[in-house]
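What follows is a group of structures, each given as structure tokens.
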Structure I
Amino acid sequence: MLSAQKRHVKAEKHFVLEQTTRQAEELFIEGNKEYILGHFQKAADLLQRALKIQPKNSAIYLKLTQCYGELKMLDKAFEMCQKAVEFEPENTYYTYFLAQMHEGRREYKEALKIYEKTIKTSKGTEKLLYDIVKLQVLLDEDNEAIKTYNKIEEIFGLDEDVIKQRQLLYLKHNRIPEVINEWKKLMEVNPENEYSLLDFVDILYDKNRHEDAKNILEDYISKNPNNPYVCMALFKLNEKEGKPNEAHSELVKAFQSPDIEIDAKINVLITILSQTNIDSLTQKRLIVLGDILVKTHPSDAKAYSMNGDILNLQEFKLEALSNYTKTAELDNSQFQVWEQIFDISSELNLNDTIIKYAENATEVFPTHPLFFFYAGMAYSSKKNHLEALEWYENGKKLVVNNNEYLVQFLIQIGDSYNNLKEYIKSDSSFEQALRIAPENPHVLNNYSYYLSLRKERLEDAKKMCEKMLEKKIDEPAYLDTYSWVLYQMKDYINAKIQIENAMKNTDDATIVEHYGDILFQLGESEKALSAWEKAKKGEGYSELLDKKIEDKKLYE
């Protein structure tokens with residue numbers, strides 16, 4: 001009877017154990033589902049309930065680690081991961097997870113200990129050597145890192161990246177013989193790696209190992225006499241030894257080879273261009289190299305872009321523009337190239353070129369206001385103010401969080417409306433600009449000048465002029481505007497003073513013509529005629545100037 005009771009109690013315990021295990025499993029499965037759905041807090045709640053049933057279940061702890069990680073509760077995640085490893089220390093997946101968390105917390109020594117312990121106690125974990133060496137380098141344990149790289153090489157064979165990393169460690173400690181040995185290994189792995197050769201020669205020269213560099217180059221050249229990269233190597237050798245003519249000769253040969261990648265050539269050109277005080281001979285040689293570059297790589301946009309830069313820096317603007325437009329035809333995605341096209345075209349007053357390319361540029365960069373601005377300027381220069389206005393208005397809509405840029409658009413819009421004689425809209429645009437930048441001299445100048453031409457609100461115009469001259473006291477155009485406002489106010493004496501100040505720094509025809517007008521009003525008709533005749537020799541004078549000279553009298 002007693003024995004039967006004992007069996008009954010034992011059976012009840014087993015039943016309860018099975019039932020609780022099943023409950024924990026169900027909660028774990030539900031938690032996983034919620035995790036997959038991205039409901040991380042709900043998943044964590046379910047897993048915590050499972051954990052109360054099975055407080056030593058490492059799988060639950062690891063899944064909680066992941067949940068809390070997603071919830072950015074990193075300390076809690078770390079605590080859960082530690083528990084997972086505590087209850088299943090031989091599980092390499094768990095230990096790796098914990099080591100990764102240590103790394104995330106910048107606890108590199110702790111992570112390193114875990115990796116080292118795992119690799120000693122668990123088979124098939126040799127790839128952890130890569131994690132170990134990474135941390136050894138971070139911790140400046142260079143000698144240990146070299147040993148680890150050696151182990152990696154023993155297990156996995158020669159590897160280019162491993163050799164390069166070990167070479168860097170040797171370089172760090174100026175262990176040049178070992179560096180040379182590493183390079184020899186590198187050439188075994190990839191005997192046609194010309195970049196390694198060139199880089200290595202540079203390294204040796206930087207470390208004053210000139211003879212070693214020469215010997216390696218000579219050995220390479222003897223084995224690879226027809227390799228185009230030999231020319232590049234000889235260029236570097238002659239350059240290092242201070243033989244510019246020989247260096248240039250080898251560089252020309254290298255540039256003529258289509259087998260040498262264009263990026264290697266461009267890097268050489270960039271290095272030369274970055275030098276200060278480039279002499280005239282080097283400038284000529286750069287032009288030669290740029291020309292060879294486009295002939296050798298005629299379908300590569302980078303060739304024309306680089307050649308454009310060379311020509312532009314030497315003020316060959318039209319030739320540079322031709323190269324930049326060719327670049328855009330081959331690759332229209334380079335914003336800086338489009339900038340150069342519009343900058344040069346604007347500088348050379350090539351308005352038709354700007355208009356031609358504006359459509360293309362704004363299609364490629366529809367949200368950038370710059371090209372709309374250039375197009376507007378081009379149409380303004382051609383006196384097509386309606387078309388200019390459309391470009392300015394469309395470009396203005398694209399300006400975001402840039403008041404300085406917005407003001408520039410508002411100035412041009414104000415100018416365009418003024419030229420169209422829509423003065424209310426012009427004034428409105430300038431008023432808007434002044435609300436943004438009340439002391440902007442360009443806004444104050446244009447607005448006050450247009451008011452003076454219309455003889456409206458002259459007191460306001462005068463105040464604007466005085467305000468702008470507080471900051472731009474010697475600017476001839478601003479002094480001319482102030483003078484013209486005073487002229488319209490019939491204050492001819494002060495108008496003369498201001499315009500004579502302007503003429504100290506310019507012979508602008510408009511300003512000189514204004515000077516003649518002021519002199520005439522002051523009764524100095526002979527001096528006025530002389531000023532008008534001088535203005536006639538320049539550009540930008542009014543349509544009435546010829547009549548003023550012919551009749552020797554003022555017309556307004």
Structure II
Amino acid sequence: MTAQQRFQQAVAYYQRGQFAPALHLLTELSKVLPRQPAVWHVLALTQRKLGQLEESEASFKKCLKLAPNQAEVLSNYGNLLRQLKRNEEARRSFEQALSWQPNFVEARFNLGLLYWHAHDLQAAEEAFREIVFQQPKHIRARIAAADAARLLGDAERGLELLLRQPEAHDVAYLRSRALCYFACKQVQEAIVDLKSAIKLHPQDLGLYETLSDIRWLSGDQDWLREYRQQLSQMPNAKALRIAYVNRLLKAEAYTEAKDELALLLNEQNPELPTLLLAGYLARETGEIDAAREFLERAHVLNPAHQEVINELFTTALAAQRPEQARRYAERLLELNPEHQGWWAMYATALKACGDNKTYRRLYDFDRFVRAYELSTSQSGELSSFNQQLLAVLEQQHVQKQHPLNQSLRSGTQTDGQLFMQNDASVQQLKQMISGAVREYIANLPDDVEHPFLSRKQAKFRYSGAWSVRLNRSGFHRNHYHSEGWISGCFYVSIPKAVNREGHGWIKFGQAELGHSYRDEPDYIVKPQAGMVVLFPSMMWHGTVPFADDAYRVTVAFDLVPEK
């Protein structure tokens with residue numbers, strides 16, 4: 001067999017997903033044909049598929065040294081660099097590929113994905129739109145551009161893009177169009193699209209969740225009907241039934257959830273997700289011993305399953321076993337030391353065990369919770385800036401009730417990435433908050449041993465931003481932000497009830513683990529319109545309910561160190 005024939009065989013192995021024999025042949029060929037770029041290219045691709053990332057990069061470099069202007073190689077090398085989280089190098093590689101071949105759609109699509117994951121949705125949309133201009137039938141680019149437009153706050157622009165090229169039999173297209181319809185207040189059109197998507201792909205659990213979310217946010221009392229309808233036709237669809245139970249538990253529909261779980265528990269060997277949900281339900285309904293039994297059975301099936309250990313932690317606290325809870329929290333941190341939620345659980349365990357010294361070092365309220373006045377008014381009325389911002393935000397609070405998976409109650413929350421919107425008031429707020437954040441970070445002490453302080457870095461980026469509007473008696477259940485490093489809340493408009501002690505104030509340090517465990521707050525701040533409060537994302541925080549007919553409107557956000 002000639003070297004060329006062996007190369008063709010290696011390519012065939014690669015295309016069939018047989019990467020080990022492909023690697024063997026290509027490694028030999030790289031010695032026989034060391035100046036053949038195609039060999040190094042396919043070798044690099046094979047090594048990447050096998051997780052040999054350093055070796056893959058070395059092969060890409062050898063290929064590019066021999067043939068520096070191959071757009072396909074540059075694009076694939078960019079994908080490797082993106083996987084290695086070397087985003088700036090990846091961007092240069094994609095742009096170099098496009099400089100050699102401007103109409104190279106794959107490279108531009110990869111560049112768009114890079115911008116997307118770097119949270120630069122505006123640049124991502126531009127890249128995807130350029131592809132749509134070149135190839136109007138490129139459905140993935142059209143969907144991605146529409147999604148970016150929607151998240152940037154212009155769902156109408158995204159919807160217009162999708163309606164130009166209808167794809168009635170593409171699930172991703174229907175999902176994207178449904179979300180745009182919903183953001184444009186066209187609820188029935190959104191529901192029709194998602195029902196069509198479910199008919200095309202009834203096993204896609206995410207479709208049921210999205211549709212039930214839309215029904216819930218629209219105030220539909222029968223918001224779970226698609227789950228029930230499908231289960232009546234597919235009674236053995238275990239994954240769908242588990243998803244249905246999970247939704248019921250989120251809505252605290254415990255009686256119906258128990259009936260559905262009974263069907264799953266009647267199996268000879270219930271699976272871990274079933275046991276996990278059964279443990280949660282038993283604990284929430286006060287059956288602590290039964291909860292522990294379900295969860296211990298789940299733990300045997302997977303001793304490293306973090307959600308199971310977290311439920312065991314909560315159950316131990318509910319059973320007034322703080323030392324056992326502490327051991328579970330320590331185990332969670334061993335498994336995932338960067339998870340902000342596990343640090344919140346550890347703090348709760350320290351407090352329950354009476355280890356005040358360690359607790360106060362972890363949650364140093366006096367140093368970590370800081371308030372800054374950004375646009376306050378001496379007269380007690382809203383500043384002109386806050387009035388402008390309030391008018392912008394009010395237009396975006398279109399839902400009829402709180403999101404199912406969020407902490408707020410008796411209120412609404414905006415969708416999308418607020419700080420990516422082009423509105424002048426929103427961007428001015430972002431700049432004002434960024435100034436306060438820079439001052440906050442500069443005043444933090446250095447401590448490489450502390451889970452919050454060890455991440456200290458001057459550069460940062462916002463990982464999320466949204467507005468919350470609380471109604472009368474509205475509040476935030478105590479929670480933490482798992483996706484952030486520093487979190488904050490800017491007060492746009494507050495009810496006069498805050499002048500009555502505690503009403504609408506923000507509290508810190510109070511854990512709330514379902515209905516089974518809740519301790520007391522350690523620190524509380526009285527809000528003021530125009531004020532921003534900054535604190536660690538891993539810190540428990542919530543809002544005291546208020547009695548007032550006026551809305552309480554805020555902008556909340558998370559940020560992370562910019563690597």
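Values quoted throughout were computed directly from the atomic coordinates according to the rules given, and no laboratory measurement underlies them. Small disclaimer: the values here were computed from a predicted structure and weren't measured. Cβ atoms are built from the backbone, for glycine too; each structure is taken alone.
Any idea which of I, II comes out highest on Kirkwood radius over Cα pairs in Å?
Numbers: I: 32.3; II: 26.7.
Of structures I, II, the maximum of Kirkwood radius over Cα pairs in Å occurs in I.
For which of the structures I, II does the calculation of P(r) over Cα pairs in 10 Å bins from 0, in percent, for residues 128-207 alone return 21, 52, 25, 2?
For P(r) over Cα pairs in 10 Å bins from 0, in percent, for residues 128-207 alone, the value 21, 52, 25, 2 is produced by structure II.
Could you tell me which structure in I, II was used to calculate distance in nm of label points 7 Å out along Cα→Cβ at positions 56 and 280 as 9.1?
Answer by label: I.
Hey, mean count of other Cβ atoms within 10 Å over residues 312-319 derived from one of I, II reads 14.4; which structure?
I
For relative contact order in percent (Cα under 8 Å, 6 or more apart), which of the structures I, II scores highest? Numbers along the way, then the final one.
Values: I: 4; II: 9.
Answer by largest value of relative contact order in percent (Cα under 8 Å, 6 or more apart): II.
Can you spot which of I, II the value -17500 was calculated from, given it is helix-only ellipticity at 222 nm (-39500 (n - 2.57) for each DSSP H run of 4 or more, over all residues; to 500)? Provide the component values of the computation, followed by the final result.
Working: I: -24500; II: -17500.
Here the read-out was taken from II.
Assuming 24.1 is mean count of other Cβ atoms within 10 Å over residues 304-311 as calculated from a single structure, say which of I, II it is.
Going label by label, the one that fits is I.
If FRET efficiency 1/(1 + (r/R0)^6) of positions 104 and 264 (r between Cβ atoms, R0 = 41 Å, to 0.05) computes to 0.60, which of I, II did it come from?
I
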